[in-house]
Structure 1
């Protein structure tokens, strides 16, 4: 068994334990293997170990890797998305996690209609309020949902956030729980269903699952140390 396969097996067990111990079904949590900076060969190893869902931060990496790998892979664009990269993201992604402005949402919807593609969208919310992070303020989310046409080609199906690094567990619970509470309130106020919560990474995904995450984004704990100079 390869190291990546061993790591995947270990992470899957931890995801399952966190779900069950929180009174949730294991199937309620999707493990997204974040393959940014890792070559297509590493993704192929994870695929051979049964992993099907992968996340990329940069559209350029996604465009380079996806054609080299099986078509059945489910790709998630999880990094900050520039307007001029939307077309590339739509070509390969089934999900886009980091929609953080109305102009970006409008561009995605326009190009999705033009390209006849139907990715699922998540609105990125800066729950922690960190100035260094992208994302909507909590009070900016409802207007995007209210603008969204009922026949939008790319539906908004949930919210995403990133927690601060190196903070105590109570702070992580506050951030992840805050996204869940915001989702619950938005569903009640707007009537827009938001079943998905993308939150939690290698160092904190178990806490995110306890707070209701439906997608956890795990990279280094699966693929190992990142080499940003590694060829794709």
Structure 2
């Protein structure tokens, strides 16, 4: 699952007993609840929020990504979830951690709240729901080497598309044909497919897992790829 303008892009697959991809599907969903109870969920959204500073998994991911480190922005502290506007979010974040909240992180607060509420309502979901990061997934997919170019560039999009085409030929183009650009950007499609790639690694218990501490509500603070 990857957040997009229209809500969430969900790219799913049935896996056979050996863990090979079978039937693929995709849809746009307004609420995370629509797919949160699938057998395994790999979602590009922070889950597990620190009380007073950066999460260890974010720092580890940034270190691994080198030139693409800026794609991993600091996750908001839990106190910021209660903000009603950007100014209050910055004030709450600064009071808790000594840092204001980035605009990018603030824009994700509604989706972070969605996910957080679902996990707190049923903490057992954390056994099946995993936070992933597409850029970290592409790095692992690329033999451990970070992407050479940013995803918004022509060269960067081509590099990611090339990886996707080997494993999922034609999938990105099919999703693009089905869905308007007003609903989701091209990079959202590639990011969601990268989440699916990580989901299989999680299913096979071969994923890279960073962090692992739990926040004050008992939710895991970890990123997998």
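Every number here is computed from the coordinates shown, using simple stated rules; none is lab data. All values derive from a computational prediction rather than experimental measurement. Cβ atoms are built from the backbone, for glycine too; each structure is taken alone.
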Quiz item: Out of 1, 2, which one gives 12.1 for mean count of other Cβ atoms within 10 Å over residues 121-128 as computed from the coordinates?
Solution: 2
Self-check item: distance in nm of label points 7 Å out along Cα→Cβ at positions 73 and 185 - highest-scoring structure of 1, 2
Solution: 1
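Starting from the value 30, 34, 31, 5: which structure in 1, 2 was P(r) over Cα pairs in 10 Å bins from 0, in percent, for residues 57-96 alone calculated from? Can you show the working numbers first?
Details: 1: 32, 61, 8; 2: 30, 34, 31, 5.
Of the options listed, only 2 reproduces it.
Taking mean count of other Cβ atoms within 10 Å over residues 9-16 as the criterion, which structure among 1, 2 has the greatest value?
On the way: 1: 15.4; 2: 17.9.
Largest value of mean count of other Cβ atoms within 10 Å over residues 9-16: 2.
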Practice problem: Have a look at 1, 2 and say which one yields 29 for relative contact order in percent (Cα under 8 Å, 6 or more apart), as calculated. | Solution: 2
